[in-house]
1. Of the structures labelled 1, 2, one was used to calculate helix-only ellipticity at 222 nm (-39500 (n - 2.57) for each DSSP H run of 4 or more, over all residues; to 500), giving -15000. Name it.
2. Can you tell which of 1, 2 yields 14 when relative contact order in percent (Cα under 8 Å, 6 or more apart) is derived from it?
3. Out of 1, 2, which structure matches 0.45 when FRET efficiency 1/(1 + (r/R0)^6) of positions 115 and 267 (r between Cβ atoms, R0 = 25 Å, to 0.05) is calculated?
4. Output the label of whichever structure in 1, 2 has the greatest value of distance in nm of label points 7 Å out along Cα→Cβ at positions 139 and 339.
Structure 1
Amino acid sequence: MKIQKSTTRYEQWLAKELTIIPEDLKHKHEQMSAETFSFLRATYYRWAQIWPEVCGDLASAPEVLAVGDLHVENFGTWRDSEGRLIWGINDFDETARLPYTHDLTRLATSAHMAIGANHLCIDLKDATRALLEGYEASMASGGRPFVLAEHHKLLRDMAIHRLKEVCGFWEKLENCKPVRGKVPPGAVKGISRMLPEPKLARKYVHRVAGLGSLGRQRFVALAQWHNSSIAREAKAMAPSACWWAAGCKGSSRILYQQILNTSVRCCDPYVKLKGKWIVRRLAPDCSRIEISDLPKERDERLLLRAMGYETANVHLGSRKARSVLADLKKRPEGWLVKAAEEMVNAVTRDWHDWRTTHPTPEVRAKLAAVKVAAG
């Protein structure tokens, strides 16, 4: 099946599960044409289809409650119930029961693409070695959350680098388009329960964010509390694309809350699954970290090792380390490099196919100019 048909079928299925925003979906399609890393982030449904075929030898590994759509920009910070700054994976929209090798392959593949786009300056072998070192260390020790208030100075410095533009964060939210019409009752109810005062006056705006979930409804409530800005977001949820890719067989349960509750982590008390809405607090220190937001001088090996460690923190919530570590020992040297390279090739082929029918705005403009010049 070609990427175009896969995308059409997935979006048709998704439209039955939730309300699609056509304008946002069009923007997503344009972003998919821009570069391979953006394409990877936007097309987890396709990954769920092809990973078992491309990496069939990894599909028999022990299953865990996995992140699914894991990549190097699916990490961020939040505040735990003690107010401490925590770093870790911050998006579990596509959580499903999968071989542990699935998350590691996707994380390594995203690192490979980030290296190719000059977003990371590290050799692929060193990158995968760092990911595996961190993963195995967490598995062997039973895991530990990344509490940045007291530990991990280098990681903390990387995480807080982006907090210098606090005013810009709120300006960006204030500039979002106001919501027209009524906000769905489920979203309103979920947001109200997460505000410091349920009846606090607020305005709702439509936020365009992410790539994998672009096209879904996102409602952000902006309010003033004690003369300062606060924000809460409700994002529409659907079953994991893995369920769709498997032919909609078995349970379609949304596992977002379960993976939060079972992982080795200090949870954000302001992230909750409310019905079919994931509700969270938005703030400069409670959001995803993009690679471009990191300081130019950074220890990338340490960062990737931490990503591997945090991945195991999540997996330990559903699987005893013994079986995973035993399986890892059986893997041949370089298995993760090989898997990442094979998936990069597969994703890149899909990306080129996609661009034949969805050229970027720049390419369309050039083609139009050629037609005009040709008379």
Structure 2
Amino acid sequence: MISYDDIRQLQQHQSEGDSHVLSLYLDVDQSKASNLNRGFETAAENLFRHVAEASLAPNGGAAFDSESRTVLRFIQDYVPHGKSLVLFSDSAREFWWHRDLQVAVPSEARWSPKPWLRPLLDVLEDSDRFAAVLIDKHRARIVTVDATGMKRDIELVSDVPGKHVSTGTDHIWSQGRMDRDHVNHLKLHARRTADELTNLVDRLKLARVVVGGPVEATSILMAELPKRIEQMVIGEASVSLDAPDDRLLGELRQIQSRDEHEAEARAVDSLITAAKKGDRAVLGVADTLLAIQQGRVYRMVVAKDYRVEGTECASCGVLLTKDVEKCSFCGGRLDPAPDLINRASHRVIEQAGRVQLVSGEAASKLQGSGIGAILRF
């Protein structure tokens, strides 16, 4: 599982002296012809060659060559277990981190003082962990899903008596009692499932839930869920409990993606409205960077394709977009910051804020600004 705790741990890594971190995002999807026969090894070699030839490896030379060889040796023995590989390596600090992702990530390599986290933030926002519960009259299956895939957490089986059909007036009372027993057992099964789901949601601090199964079973389950858990439900899956994992995961991803895009559009609408009113929100890179410098950012919202270059003060660390010779805050030397948004993302996370990357309709709404922030004060 990947969480914001992982992101915070990664962003706290700081190279020493001239050492840098080699960040690699690699498409290893074995359903693609280009990746068969270990074609992803060649792709990694080409990425590293591009970094070196394009002078994207400051203080590189021997250090970059050594780091890239270390990563390539790992890739030579690597067996893909997902669609993408993400890896960070800094041998000088004995720092190594890698994960298999079950979602596609464009191949990219960076050589920089800190891990290149923007693609991982993108993945986290698109694949934030959630729970799914499938239930029928006798069984229940609860799983959690994030970018690393689906984990089977809980399976329940309850002894629910079936309905019986009786004829004749002598059996009316018996028939009614059996029907009541059947419904009561269904409620107990649903209540047991609701309790397990609630415990999982609270333990993992989840915010979204998907339900699925026959109408009767899901209706009873929804009635047994605590109100706060019921409000987390973002959709219903149409697959059965016995559906193959890949089919179940595919449908859950579709429900998640639809909910994510709707939530992104609502978030951007709220941001724009608040910024226009001057109500603890700003739009545009300059105002957002100023708010970060002041420690006021609660959530930074960025269009996924938004790119901007800037500078970083070597003394106070302030991030700027203006092409000036000295820092406007302390008068210190300004160094180029071609990955300005990545550095800004680091700062927000350091301040216990969140970074939200948006696409589609939400990104279109941000057109002209590209970036904005909800503020703490």
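Read the figures in this text as sums done on the coordinates, not as results from a lab. As the structure is a computational prediction, the values presented were derived from the model and not from experiment. Cβ atoms are built from the backbone, for glycine too; each structure is taken alone.
1. Working: 1: -15000; 2: -13000.
That value comes from structure 1.
2. Numbers: 1: 30; 2: 14.
Working through the options, I get structure 2.
3. Numbers: 1: 0.20; 2: 0.45.
Working through the options, I get structure 2.
4. Working: 1: 1.0; 2: 4.6.
When distance in nm of label points 7 Å out along Cα→Cβ at positions 139 and 339 is calculated for 1, 2, structure 2 comes out on top.
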